Structure I
Amino acid sequence: MSTKLPKELAGLLKKHPNLVHTEACTVSSHVQRQEDDWYINTIMIKGYDVPFIYKRRKPYASLKGAVVNVTYYPTTQMVADIPFETMKIVRLKRA
């Protein structure tokens, strides 16, 4: 089953080869924490063992149980000198 991506998204994926797009993912956990003027949102997606992280200026409604389309970059954060794999979300939409 092939789905046609919006022109804007197809252009982003072509321009940035490290960018990954996944559709119809179910959010199993969603937490927010405030850091300065930003809200750091962390979601866990069923079938993935890696947290997906994004920032917003305002708090966001819980996405737990929601089906979402996610566009992200795989990244690594250092926590106590230990590399920790995360996914940096650049685009998140409810499916």
Structure II
Amino acid sequence: MSCNRTHLCGRLETRGALRFSPAGVALVDFTIAHRSEQKVANTVRRVDCVMKATAAEDLAQKIAKLPVGAQIKASGFLAQASRANSALVLHVQNFELIE
């Protein structure tokens, strides 16, 4: 099954330093803080979450320059953090600034 696409709007809450893999790929880890109201079973539910995210290459370099607090819409796919850690991480393939 190939369906694995996620879009998340929120505030750039934390951002690690730009780093490079042993192969020379630019990488940056960050978190997106999301807050919204969603309708569930005919009632409105407040949703607050913080999603771990990572970006590579050109996107990593662009995100590394954003100020913490910037509002963004990030799109990408979800994957486990590592083989030993089943926590989900959003691997960002596209993002845009929003207001």
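Derivation of every value follows stated rules applied to the coordinates shown; laboratory data play no part. Bear in mind the structure is a predicted one, so any value in this text is a computation, not a measurement. Cβ atoms are built from the backbone, for glycine too; each structure is taken alone.
Between I, II, which one scores greatest on mean count of other Cβ atoms within 10 Å over residues 20-27?
Checked I, II; max of mean count of other Cβ atoms within 10 Å over residues 20-27 sits with I.
Supply the structure label, taken from I, II, corresponding to distance in nm of label points 7 Å out along Cα→Cβ at positions 68 and 84 with the calculated value 1.8. Label of the source structure: I. Of the structures I, II, report the one carrying the highest value of relative contact order in percent (Cα under 8 Å, 6 or more apart). Checked I, II; max of relative contact order in percent (Cα under 8 Å, 6 or more apart) sits with II. Match the computed value 25, 17, 12 of semi-axes √(5λ) of the Cα gyration tensor in Å to one of the structures I, II, and report its label. Clearly, the read-out refers to II.
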